[in-house]
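I've put the structures underneath this note.
Values in this text are rule-based calculations from the coordinates and carry no lab data. These numbers come from a predicted model, not from an experiment.
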Structure P
Amino acid sequence: MAGKLFLVPTPIGNLKDMTFRAIETLKESDLILAEDTRNSGILLKHYEISTSMRSYHAHNEHKVTDEIIRQLQEGKTFSLITDAGSPGISDPGYLLAKACVENGIEVIALPGATAFVPALTVSGLISNEFVFVGFLPVKKGRQTKLNELKEEKRTLIFYESPHKITRTLKDLAEFFGAERKASLSREITKKFEETLRGTLEELHKISEERNLKGEMVLVVEGFNP
């Protein structure tokens, strides 16, 4: 019988957000595929998980996926983890999950930590309908993407890094309108967790004035003609 692939979420900051089931699954797997084995090694050591790891990330996934599928077809059980959050959400996971589905290998996703859900629910913006955008293109296709989204009526969710957030807020204010409401959450689950709310223009000014740190989740009000 073919093996199984488990997609296992890992904490986005607070190690206590690891679930009992996730720990058990990682301990019982034949191999853990990790985005960064050094980073994941800290987590595994904390929870006394001794399962072997292998690197699986954006730079090698196209090369090693076929070999992983072959081992799963032989009956192995693997778990895939990323540096933080749920595999496949702006992180490696899609390609391997797709290959498993195409080859009749069972894929099981565990529930767990992901950054955009808490950011959305505390934003004060409409949360029953939303579009997860993730990271905007840095150069090629950026303006095209912003033009596509500017009249989207559902709430929009973006991921952004601290050194690009000021530019992104400026671009969104330009394309969407300076008065569009938004919420910026950073350092989610960590000691200095913070959510800032206001218009895109107001958040842009705050970002210019402060040296905001941590990974960002930006929630933006949908278009309201």
Structure Q
Amino acid sequence: MTIELPMSNGEPYRLQPQKIICLGLNYYEHIKESAEADSERFKDEIPAEPILFPKTQNTLVGPGEPIVIPAFLDDYGFRTCRTDYEGELCVIIGKGGKNIPEAEAYDHILGYTCFNDVSQRNFQKHDQAGWFRGKSLDTFGPIGPKVVIHEEIGDPQNLAIQTRLNGEVVQDANTSLMIFPIRETIAFISKQFTLVQGDLIVTGTPKGVGPLAPGDVVEVEIDKIGILKNPVERE
């Protein structure tokens, strides 16, 4: 799967990540809402280290492309079939590495963009294998609208992030509220997996996650990057 986005320097950028590594529960207010919604699976406490999970390349769609709710979900007969939006900041690796020191982490970043970590909650909650399937259905990774290179973003830990559903603000936060900031996250991930050029690190969602339905339009806006806007359709 290849997505082409414009860069802030005017050049086109072809997204072909080897890995899409995402963080779960990286904003404390989201931890609280997760614990309130499902106390059996989530605790109201800060994790000791970043919670990582993968998404696959088939999830990626660009700005304006639809998020498609699969028809086969109807076959399960879920009492409530829920697929959620999650607005997030995405880091694009420009220079790979292993065991990257925190002090050098920014040297490995190409740039930043918006990401919507669309999540099928029934699978995420009940699959014995964990979050993999619920996070990696086709079209469940909208990305864009452009890549802002690291040197132009200013402080990536001070960016307003907002998600709107059908024009209504549903998430409103700042990247300063991350539990594990970007430098620490890159250092931690690179101990586990060698990072390569083009890898994506999706840094977690703030509070306010909620369900999507066919006919919805969801927007993720991040300061200095722009608006990622996608309609929602049923297959």
Structure R
Amino acid sequence: MLVEAQAISIAIGGRRVLDREFVRCKPGIMTALVGASGSGKTTLLHCLGLLLPVDNGSILIEGNDVTRYSTAERRRFWQDHAAFVLQDYGVMDEESVAFNVTMKKSIIGGRLSGNREQLRQSLDQTGLKGRGNELAGHLSGGEKQRLALARAIYKDANILYVDEPTASLDATNRRMVIELLTDFAARGRTVIVSTHDSEMIDACGAIHRIGSNSSIHE
């Protein structure tokens, strides 16, 4: 799904963070949002994902203006089309790895529900094979990042919004996360990544530098 920002501006706490920002994120490639620390990378990512309202300008999804979506419309968009991998991973430590992927429990006995084969494949692809019954709180930081990606793979989202996915990861986990994101985009999905990691940036097919209002496509 094509995701666009057209001349969006936003001020937070009285400070202008984005000023008439334009960006076009195409399906099938990863788009890196880059810039100096404090330049607004995460803010732009959140605006594109409808997590933050913009003051001016428009957000378009597949050419449709979604800027003024109601709360119910935003929730439907997140449920039907979007997945997020944010810096806190969004992992519930007290729940199992499997539940964190499927986000579903049956009412009776609290047993896991959802597509078990899809769950198995998601865990296999992210290097968490056979760990579905473990508590998520037992995972390392790199494993939690991969768990968040397993959730997106399980959901098969059209658009994946990712904030600093390789921050604080060791070399092995960094390479694995980059490969997972690259594979996700190769399946025709739109992957938007806020990052300052040069290795992550090199893996992206498009680079948007905050404030430049142009994207470099490789």
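Which one of P, Q, R has Cα extents along the principal axes in Å, for residues 62-157 alone, as calculated from the coordinates, equal to 42, 33, 23? Label of the source structure: R. Could you figure out which one of P, Q, R the value 19.2, 59 for Rg and Dmax of the Cα atoms in Å was computed from? Of the options listed, only P reproduces it.
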